[in-house]
Structure 1
Amino acid sequence: MKIVSANEMRAIDRVTGERFGVASLVLMENAGKAVADFVISRYPSAIRIMVFCGKGNNGGDGFVAARRLHQQGKHVEVILLADPAELRGDAAVMFGRLPISATVVNSGQDLRTERVRQLLAADLCVDAILGTGFKPPVTGLYANAIEITNNGDVPVVAIDIPSGADADAMQPETAARARADAIVTFTAPRPAHLFASLTSGPTVVAPIGSPDEAIVSDLRLNVITPGDIAALIAPRAVDSNKGNFGHALVIGGSLGKAGAAAMAGISALRIGAGLATVATGKSVLATVAGFHPELMTEPLPETDAGTISNSAFDLIEQLTKGKTVLAIGPGISRNPQTSELVRNLIAKLQFPTVLDADGLNAFEGRANELNGKGRTLVITPHPGEMARLVGCSIAEVQKDRLGIAREFAREHELIVVLKGHRTLVVQPNGEAWVNTTGNPGMATGGTGDILTGMTAGMLAQSPKNPFAAVTAAVYLHGLAGDVMRDKLGEHSLIATDLLSGLPEAFRRTRTASKEKIVEF
């Protein structure tokens with residue numbers, strides 16, 4: 001699903017009418033209906049509902065929502081923050097269709113009357129004051145209304161965007177804006193919906209009538225949705241066999257870090273790869289093999305420190321025969337000999353590869369040797385590893401995650417998965433996809449190894465569609481974490497719990513892919 005700017009959203013609405021014949025009143029009616037439907041489904045016990053409306057089209061959406069909620073038997077109160085004579089266009093039409101009287105407020109003093117105080121004691125508030133066309137800061141009466149709403153203790157559902165927010169913001173803002181417990185927006189999300197931490201709850205993107213052909217953007221930025229990956233996890237043919245789903249080869253592990261390689265291997269299997277082999281130092285092979293009987297193992301020459309030796313190159317090259325994808329890095333260590341092996345493997349084996357952890361650290365100060373031209377090469381750094389690759393601080397990476405990931409992907413002709421809140425998946429051409437699944441409970445050792453294995457497992461199954469395979473792995477990884485967060489809580493979550501959550505993640509993704517409404 002495309003992410004669009006505020007200006008692009010206005011153009012989409014205009015083109016929808018001019019080229020495709022969908023009247024703006026129809027778009028507004030559909031938008032208000034989507035809000036009302038959301039309120040009824042998510043807040044069924046809310047009877048007294050207050051709708052704060054501005055004088056623009058966001059207020060018009062609010063009038064429609066108020067009318068439809070009233071028709072559903074809710075006790076609705078509309079507070080109009082303007083003189084009705086100031087309403088124009090579609091907003092004026094929808095105000096005229098209200099079946100209830102609105103309370104008109106023209107000043108901050110009017111907001112403090114006993115009548116308004118009584119209305120504020122509602123079960124739920126709908127914020128329809130300002131939409132995505134607004135640029136901060138908000139002042140005057142609207143600022144007063146936002147302050148009052150923020151000081152309340154009832155849930156707030158924002159229409160399009162919390163009032164006062166900058167729709168194009170790529171970072172959390174400090175400017176005053178309305179709080180939101182949920183957001184219902186339309187057609188396509190704006191950058192702030194993904195990056196500005198606008199709500200403590202869900203953001204719903206509802207279609208309201210704009211055809212796909214009208215939704216265009218120069219941002220080259222998208223959000224991963226269940227519909228994007230459903231085809232990759234569709235039910236299998238009845239005559240399937242393990243050879244149909246690829247063979248992942250994991251190169252990793254060392255003394256004290258055998259579990260990382262084992263987790264990557266079993267994750268490749270759990271997400272659907274037909275076979276998985278872990279090649280590791282001979283002294284830790286038994287430990288790796290002991291974790292999961294489903295894993296095949298291969299012993300490799302090792303250093304005195306119990307890490308894989310550079311002399312293992314020829315054997316690894318032989319092991320790639322009959323394999324579909326390599327995963328290099330989990331638990332592999334930063335031993336100089338081992339790092340040299342990693343660089344040799346990347347330089348000399350033109351093989352689909354996922355590179356992570358200390359496999360990435362092998363290229364610290366030598367990122368010029370990391371190039372994916374002519375093959376599939378996926379790197380999955382966390383911010384610290386990304387900082388080491390590009391030679392900057394973690395704070396600098398976090399300040400410009402998208403820009404840094406895009407530049408590295410283009411320069412090195414590879415796929416970048418920059419992990420963290422709103423993990424980014426960037427193609428070699430700079431096109432980027434934002435992941436919305438995952439939670440803070442996944443900030444625990446080993447979840448990166450699970451992602452490495454899952455990415456390799458998806459690539460093993462879909463080698464001809466590598467970017468889609470990577471986005472699917474990232475989405476399912478986070479969703480499995482969400483499943484287990486709901487079951488165990490954030491504090492108790494550990495990496496291998498994600499494997500238990502994968503079956504439900506598959507089920508939820510398949511179900512959600514059939515819905516027209518996208519939620520994150």
Structure 2
Amino acid sequence: MRLSLLALVAFASPAFAADAPNIVVILADDLGYGDVKAFNPDSKILTPNLDALAKAGARFTDAHSPSAVCSPTRYGLMTGRYAWRSKLKNGVLGGLSPRLIEANRVTVAQLLKDNGYHTACVGKWHLGMDWQLKPDKKVTELNIEPREQVFNVEYDKPIKNGPNAVGFDYYFGISASLDMVPYTFIENDKVVANPTEDRDLAMFAGKPGRTRKGPAAPGFTAEGVLPALRDKAVSYIAERAKAGGGVGEPAGGSPIQPKKPFFLYMPLTTPHTPVTPSKDWAGKSKLNPYADFVMETDAVVGDVLAALKKGGVEDDTLVIFTSDNGCSPQADFPALLKLGHNPSHTFRGNKADVYEGGHRVPFIVRWPGKVKANSEVKALACHTDIFATCASAAGAKYPDDAAEDSVNLLRALGLRTGAPRETLVVHSINGSFGVREGKWKLCLCAGSGGWSAPKPGKDEAGLPNTQLYDLDADIGEKTNLHDKHPDVVKRLTEQLQKWIDDGRSTPGKPQKNTTPVVIRKK
């Protein structure tokens with residue numbers, strides 16, 4: 001029997017759920033929980049677009065980045081797996097670091113692409129890519145490269161094993177944080193402009209600090225990056241909407257326009273350093289440049305949401321917004337606190353720390369007609385859960401050796417059956433572990449494990465090397481109860497060890513550990 005053209009198209013296309021939504025994941029960089037009014041009514045920064053997004057969807061008020069710094073959080077989001085299971089045990093990658101994601105590991109982008117989605121990443125990658133090196137030259141693998149290595153790369157040659165190699169059809173952005181070289185845009189596997197200059201950028205508007213000096217493209221400015229990412233994302237949404245993304249209707253005069261949902265991952269560069277808001281936003285907050293930058297970031301989110309509406313795909317799109325970790329001290333906490341604003345809200349610590357301020361983040365989910373508007377979800381959530389959530393929304397299945405630490409957030413939203421997340425592992429910049437179970441928070445270190453006091457190796461003399469907090473009674477993590485509840489300490493420590501030994505923290509077949517994991521820093 002001869003198949004119709006429509007049947008042939010359907011047969012030839014990868015499978016996805018009939019109601020599979022477009023998916024947009026926006027990841028802010030160093031945005032504090034207390035910066036967004038929807039999460040902190042006392043915030044002195046205006047965030048109207050994020051507030052509107054929260055009003056139209058669900059606010060997860062107990063959501064966490066798996067790490068208190070950049071690269072490991074991004075690894076967890078992409079793979080659904082805690083980054084301490086990878087080679088990266090502490091710290092972050094540099095702009096020249098080689099690819100971190102293992103060659104055979106399934107990413108959320110690859111999974112969605114294999115299930116019929118068009119996939120794009122627009123923004124800060126910071127997960128490594130394989131630059132071509134000059135003869136007999138090298139770059140640091142698992143840390144930020146030193147000054148003497150920044151010109152060891154053949155920047156005019158194609159890049160290997162970047163975002164395109166892990167499931168993205170299209171990529172535009174920068175290799176790592178905007179205070180790391182090279183200062184140039186990358187499109188797919190090539191730099192847009194060869195970074196032939198040697199210069200740095202202002203670190204914080206109005207202050208003398210500078211970023212790392214190194215290769216920069218002519219005309220490249222810190223102020224121009226966020227607008228460029230916005231324009232690319234808006235353009236991408238418009239193109240995919242015309243191609244039938246999410247609407248399942250004929251378009252462009254074609255007699256047949258099969259539904260082709262899209263996945264857009266937009267890791268922003270802001271409000272991370274360089275804190276250099278554009279001239280249209282400088283001074284808008286009447287607080288400081290960081291607050292101005294938060295407002296500009298909020299406006300960019302608004303532009304992306306407006307593009308979904310303009311393209312007619314707003315109702316067919318699942319949007320997730322969050323931040324990669326807590327706010328950095330570079331925001332100038334003392335100046336903001338004098339004006340009544342605390343980026344960490346009521347939480348202790350900041351970016352890099354094992355304390356809540358290091359990893360508790362704003363987290364919003366909007367899916368029109370599915371997720372209840374203006375709702376609050378108190379269940380635990382983690383960036384690793386984005387993998388299982390996207391897979392479930394798309395009707396995509398993944399193998400047992402993928403997303404070992406990912407829990408479907410649609411359960412907590414009442415859209416799928418099964419238990420929501422009940423436990424969590426967090427990690428500080430120096431590799432200190434935190435374990436969460438209900439009200440209990442266990443920190444396997446004497447201090448912050450990061451940048452706030454007590455700092456590792458500096459302020460920990462005389463302190464016990466274990467901390468236990470009852471977050472229901474003590475959200476500020478002020479009273480260490482480790483000596484009063486040794487049973488809880490023992491149980492959570494043993495639970496962490498089991499998750500390490502099993503190679504996963506979710507139900508399923510145990511996975512082999514490829515790198516050793518030590519649960520307590522010496």
Structure 3
Amino acid sequence: MEEGRQTIVRLPYSLRPDFKVGRAEELSGKDRVLYRFLEILPGAVSWLTLIGVVFASMYAPVFAAYFIIAFSLYWLLKTIFLSAHLRHNWRHLRHHMKLDWKAILAPLPHDHIYHLVLFPFYKEPEEVLEATINSLYCSDYRNDRMIVILPVEARAGESALANARRLEERWKGKFAHFLVSVHPADIPGEMAGKGSNVVWAIEKARVEILDRHNIPYDDVLVSNLDSDTVVYPQYFNCLTWHFLTAEKPHKTSFQPVPIFNNNVWDAPAISRVTAMSSTFWEMIQQERPERMATFSSHSVSFRAVYEIGYWQVNMVNEDSRIYWNLLVANNGDYSVTPLSYPLSMDANVAPTLLRTIKNIYLQHRRWTYGVENFVYIAYHFIKNKQIPRGKRLRILLTQAEGYWSLVTNPIMLFLLGWLPLFLGGRAFHETVLSYNLPIVVRNLLILAMLGLVVSSMISLTLLPQRPHDRSRFIYVVLALQWILVPITMIFFSALPGLDAQTRLMLGKYLGFWVTPKTRPNVQGAPSPVL
């Protein structure tokens with residue numbers, strides 16, 4: 001075993017002092033200037049675009065009008081393109097959910113594979129964690145090949161630690177190993193958040209479990225799951241099969257589809273629409289693996305994360321940053337394998353509607369703060385010449401367009417599209433273009449909104465069984481709720497994204513915000529209808 005350990009060689013690029021840089025202030029000299037410029041760039045481009053539309057409407061209304069018509073046509077074509085990907089992945093999801101993955105996996109030697117499953121938490125209720133662990137125990141995979149780690153934050157207080165100890169007492173002995181780790185507060189160089197908690201826990205697991213019990217690093221698959229994640233019975237069979245059949249299993253991460261349906265029947269319409277929209281985006285990305293990065297709950301080989309020192313401890317969005325860390329460290333030879341298989345998580349629900357709306361905004365601001373990943377990869381793509389130039393350029397353009405469109409497109413479509421009519425002046429108002437602009441834009445947007453019909457129908461198939469105390473009329477409400485999409489795109493996509501980019505641009509860096517979890521106990525995965 002010890003000889004096997006010695007074959008693990010740390011990647012040269014991962015030893016650079018700036019490999020896990022989180023902010024410009026961590027660098028010095030020209031590197032600090034470069035990184036700070038890159039932090040300013042996304043927000044500056046987004047603001048210039050929005051301000052440019054306003055000024056064009058005032059001083060060049062004819063140009064602005066044609067631009068808005070062209071942009072609306074682009075949006076229609078983009079909607080058709082994305083809707084097609086959504087439908088394709090929905091079919092793949094249905095197909096994969098119907099397969100007997102245990103039987104498919106059976107011919108492959110797999111008893112040597114261990115799943116190290118992390119459920120980091122802060123102050124989540126005990127019943128949330130209980131349901132999460134119970135779903136893992138009830139899954140159709142060998143429990144004696146499951147290593148369960150429950151990382152808790154010391155700053156969460158005695159109540160959280162007591163919850164962890166009670167869970168340990170109930171579940172220890174029912175898996176191969178069950179470990180509670182307590183992450184100390186205020187370690188220099190760390191940000192209070194999921195990343196630092198997970199890193200502390202996985203290193204503790206390496207020393208106390210993997211090394212002590214001589215478990216080969218190459219045989220361990222790590223799943224970093226949110227505390228509210230409920231796994232489906234066949235999930236780990238599906239994951240193991242993909243790992244064993246991957247061309248380069250230690251150079252790929254594995255991404256399921258997050259479906260936020262644990263508490264969907266208790267969520268208000270605004271929460272359901274935003275949650276399902278996030279699911280749809282991940283489904284679309286599954287059909288474009290070359291554009292994917294890891295998100296939320298994901299899996300990766302222990303060997304891969306061990307070689308680069310695990311997740312970053314100074315990041316808000318460590319779940320996506322780990323992919324970019326691995327891509328850079330492996331000189332571009334790293335990818336994401338889409339599973340087209342779901343995990344269930346919670347929609348954002350608070351005791352009051354107002355609080356729910358606030359929490360959704362804060363959660364999406366944290367997610368859209370992933371724009372800091374663009375800064376990271378742009379910086380390292382400049383430094384690491386071993387990554388093929390074409391790949392660097394394609395990734396940078398894809399990421400830049402994604403963060404730019406996230407912020408600007410909804411605002412330009414639904415708020416600024418009518419500005420030439422108000423700011424264009426009398427001369428513009430006397431043109432035929434002025435008369436036709438609102439008609440053309442309205443008709444294009446109506447056509448684009450027809451894509452919501454597809455979204456509405458697919459969303460109904462991803463719901464768990466209707467509770468007996470809910471009327472069948474609820475399905476009518478669930479179908480009609482998609483008229484809220486223009487509102488959710490602005491208030492829970494564009495505005496939090498612009499907020500995040502502006503803070504990064506001004507150097508007002510965000511810390512990690514923990515999404516509160518509240519829901520009734522769930523004993524198993526809330527299987528969607530499909």
**Complete:** With helix-only ellipticity at 222 nm (-39500 (n - 2.57) for each DSSP H run of 4 or more, over all residues; to 500) computed for every candidate in 1, 2, 3, -6500 is reproduced by structure 2
**Request:** Consider the structures 1, 2, 3: one of them gives 30, 23, 19 for semi-axes √(5λ) of the Cα gyration tensor in Å, for residues 53-324 alone as calculated from the coordinates. Say which.
**Result:** 2
**Item:** Parent structure of the calculated result 1.6, given that distance in nm of label points 7 Å out along Cα→Cβ at positions 93 and 189 is the read-out and 1, 2, 3 the choices
**Value:** 2
**Request:** Using log10 I(q)/I(0) by the Debye sum over Cα atoms at q = 0.12, 0.15 Å⁻¹, for residues 197-284 alone as the calculated read-out, with -0.71, -0.84 as its value, let me know the right label among 1, 2, 3.
**Result:** 1
**Request:** Kindly point out which one of 1, 2, 3 the value 23.9, 83 was derived from, the read-out being Rg and Dmax of the Cα atoms in Å.
**Result:** 3
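Throughout, read-outs are computed from the coordinates displayed, never taken from laboratory work. Given the structure is predicted, the values throughout are model-derived calculations rather than measurements. Cβ atoms are built from the backbone, for glycine too; each structure is taken alone.
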